[in-house]
Structure I
Amino acid sequence: MGKLIKWIFLAIIGFAIIGVFFGNNGDDSANKARLENATQSQKNCVNTFGQGVYKDKSLEWKLDNCNVPK
């Protein structure tokens, strides 16, 4: 029983470390600023990408593919 708890604890620590390294880079505010400065046509493009097969793509990907300037 002790080994099981030890392995569960180690797995949780491992997932936490992976989450820190592969988590969000914190550039959401920059992408939101890009979206605010986009033209209405570009905003419509981003909203269209927000639906369907591209809904799981990042906001940065959507902005780049809608030619929103950085």
Structure II
Amino acid sequence: MADDLSDLEARLFEWIRQSDFESVPWSTTKAAKAFKVEPDDIYEALAALTRKVPKRIQVSYKGGAIRVAAE
């Protein structure tokens, strides 16, 4: 994984990798609560992950919800 990930980005990536946000819709609010940060921090970290590790994370939109997967 990229060495330039912040602590939050690295923890969020691992959480996404171990979760099933392809089947279960993504919830920024739940992620923010889980990491004890503001929703904007989650949005910024998720956006950073798509730039920093683009081949290891996928973000899509299906059925009115964001789907996120990481490998």
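Summary table below
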| read-out | value |
| --- | --- |
| Which of I, II yields 1.3 [distance in nm of label points 7 Å out along Cα→Cβ at positions 19 and 59, calculated] | II |
| Structure responsible for 21, 59, 19, 1, with P(r) over Cα pairs in 10 Å bins from 0, in percent calculated and labels I, II on offer | II |
| helix-only ellipticity at 222 nm (-39500 (n - 2.57) for each DSSP H run of 4 or more, over all residues; to 500) derived as -20500 - corresponding label from I, II | I |
| Identity of the structure behind 0.8 (criterion: distance in nm of label points 7 Å out along Cα→Cβ at positions 11 and 35, calculated), options I, II | II |
| Which of I, II leads on relative contact order in percent (Cα under 8 Å, 6 or more apart), largest value | II |
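Where a number appears in this text, it was derived from the coordinates with a stated rule and is not lab data. These numbers come from a predicted model, not from an experiment. Cβ atoms are built from the backbone, for glycine too; each structure is taken alone.
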